[in-house]
Structure P
């Protein structure tokens, strides 16, 4: 693995021909979740079975949080008081109509980041997969919908439908885009019903979704990683 700054973001790069992103292989870009350190998903480069030479790019969220574990990062700030109130009242979080204040600026940052990645790595969008976990999943979905590049696939690990007034009209233009989605049936952070709503919305817009539910919480179990590897292999070898 190596680190460098791309598009103003600290970025970890792994895989490829040298373990540091070398070569011209397919590229998988994954965004970590809210409150995680920037290197939270880096181990996936070793844990997901992918074609030889596949490169992994892990950008770090631009926001440093003053609470949580050391080096906790975020893509946009979350109303923690609202989450606590919902949990205390037993309300299921519904993010479908939420448009976070920080979403637009971080989207623009990520769109610029992707252009720089494409140039720096000589990456073919048709051999590039975008995705993430939790907040990173939602951002990757938003960025995919706002991009004009023909990407190979979208990965949604424990995400939810967000900003539906923005996403809804944009989804049909991504008709045919392969999506991999997983979610724990006992997720206490982002509700299972929100993931189902995202899945159904994507399918209705014409995006084929490979759906994997599991008996667990806000996590990525090994069985999901194995299936993710099969998905990546399929979409980058048969674009």
Structure Q
């Protein structure tokens, strides 16, 4: 499988998604739009991965690549490609599908539980109970028309959705590693406040087993997702 991974900032890369790709014999190509890389054409990938970033998908006047990337999302779905969106990437998919993306009532930064929503999406992904997952977001999205909600949390109603068994949007991070979390803290630690769903930077790395618990979940979810038709 040919994977194109779009990165929006230097410090939010594919992390364990790259490890999964290597383990499964897939090729992964990184496209760094923040430094001027050209967006891939639909014919060059089987799976499009959209990573996170501190900007808003509504900031099209500030980031020239936002509107073309949304067009790519729509073209890829029209062409039947698979697509994974993480955090900003999930919001990108929602926005490209016509859903509203806006500031959540609270920021979610840290390790917090999410709840699987019983139904088609949860069954397809094979996760009835999620482990603690890593969050770093201040915005959220409405559920796009035709999408099926897969997960929610107390702080954020829409945490994950599946669209036509081709697009998987995850507001949270299950690809995170200690190294990728440390990069987030280094570059975006100033975003952490004192809200009820924000944890101090020093506590985000103090439980290595949490990262280990996420890896097999990511691998299972991605294996199931790319097998969907």
Thinking of P, Q, which structure, once distance in nm of label points 7 Å out along Cα→Cβ at positions 60 and 220 is computed, gives back 3.9? Q
3.1 is what came out when distance in nm of label points 7 Å out along Cα→Cβ at positions 20 and 212 was calculated for one structure; which of P, Q is it? P
Comparing P, Q, where is distance in nm of label points 7 Å out along Cα→Cβ at positions 132 and 148 highest? Q
Highest-scoring structure on FRET efficiency 1/(1 + (r/R0)^6) of positions 28 and 164 (r between Cβ atoms, R0 = 25 Å, to 0.05) (candidates P, Q) is Q
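With helix-only ellipticity at 222 nm (-39500 (n - 2.57) for each DSSP H run of 4 or more, over all residues; to 500) coming out at -10500, pick the structure among P, Q it was computed from.
Answer by label: P.
Since every read-out is calculated from the coordinates, none of them should be taken as a lab result. In this text, all values refer to a predicted model and were calculated from it rather than measured experimentally. Cβ atoms are built from the backbone, for glycine too; each structure is taken alone.
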